[in-house]
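I've put the structures underneath this note.
Just so it is clear, none of the values below were taken in a lab; they were calculated from the coordinates. What you see is a predicted model, and the numbers here were worked out from it, not measured in a lab. Cβ atoms are built from the backbone, for glycine too; each structure is taken alone.
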Structure I
Amino acid sequence: MSLALLIKDEMNGFYRSKAMLALFIGMPLVAMLLYFLTPDLEGMPLGAFTALMISSMAGLLASTTLSVSLINERSNGVYDLFLVRPVRRSHILLAKYVAVVACVMIAAALALLLANGYDWFNQGAVELTALGEPMLVTITMACVSCAVAVLVGSLLKSVLAGVILTIYGGNQVSAVIVLTSLQNIMSIEAATIIGLTISAIVLCVAVVVFNRKLNS
């Protein structure tokens, strides 16, 4: 089975899950609800407020779902079936990773478009270039936190421990990388490159660990 087919299969599963439903529908609704219930925003547009929300919430929710999915499937012996099939073990992890990150990016783009559409309707012209930086922040945090989630899911068998490490490991590491750009230590583009590099390294380690776990 090719990597493309695995990714397609994983995306079909993830976008139907409750976590992805929360991303696609719940995230824009929560952002709007908090925006209208928060009195002291000093005229902050809904688009800017939504950008702040999705940069942390989207990656956290997706990475937690990913680590729990891997741990449950390993515990239930799902991957034992792949040992007798022509499927590369690295493709199993990559398919899950790519599917989740892609769903996060789509959900973030939809939320930002809806929020900026509201701002355009109420305030007039909205610069579409304002979508670029929030998307880069979201992509960076999602890539790093989901890569850590894959590693955690390959290492542990406890769902509780996996969730805790994903939240306080992946999310914190991704937040530190993004904060360097927000504090003008480096550009958001440089932070994104560093984040993607770290994600690739963590994924390589996860593949090695995953192979050893299946062989043991």
Structure II
Amino acid sequence: MPRAFTAAEKETIRDRLLGAGRSCFLRYGLKKTTIEDVVGPAGIAKSSFYLFFESKEALYVEVMMAEMPTMLKRLIDSSFGATDDTREAVILLLKEIVHEIETNEMARILLDDPMELERLAEGLDFEGILQRSAGMFAPLLGEIVQAQERGEIIPGDPQQIMYSLGLIKLIPVNRDRLPGKLYQSMLEFIPQVIADGLTCPARRQKEDR
């Protein structure tokens, strides 16, 4: 039976597991990484791992969640922070999301093995993840709300709009199923369609006032 850890020990071990998990995932991939690979650098027994995470997949999610604030800042800086034109900002944001997925080493782990993505999705608590990530997405949500207040994005639930933007992830996730030219053309076309749908009606309404 795993021994009880103090609060300080738990925090230290959890950080070690996150660091070791990230290194192992990048080196071996999610499928080939074992619990043994992770617990060694953390200095705990395999049985103790489950006091912190229910599976290596849960650890992977936590590693990704830890990277989200920095990732989101990059996305906002390169979109809403790069232009005063809301339509252009939305297009830039969508393209940067795709670029992040294509180039982020942790994301590539799943894109390189679609079956691994499906296995991971089966065990995810999406509702719980959304609740936990609400604070992380507050800066992007704020940009959407401000654009709505300026009359530059259509009225509606800003959270719903924000999560709808995330559907752009389906393009890179399905990259291997699309011919190269079609994939590239969709990366140009779809962000414009989404941006037009969010901003053009608002602009027309603003001009008619």
Which entry (I, II) yields the derived value 19.2 for mean count of other Cβ atoms within 10 Å over residues 152-159: I
Structure from which 21 was derived, relative contact order in percent (Cα under 8 Å, 6 or more apart), options I, II: II
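Here FRET efficiency 1/(1 + (r/R0)^6) of positions 24 and 160 (r between Cβ atoms, R0 = 41 Å, to 0.05) was calculated and came to 0.65; which of the structures I, II was it taken from?
The correct label is II.
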Source structure (of I, II) for mean projected area of the Cα convex hull in nm², computed value 13.5: II
For helix-only ellipticity at 222 nm (-39500 (n - 2.57) for each DSSP H run of 4 or more, over all residues; to 500) computed as -22500, the structure of I, II it came from: II
Which entry (I, II) yields the derived value 3.2 for distance in nm of label points 7 Å out along Cα→Cβ at positions 136 and 184: II
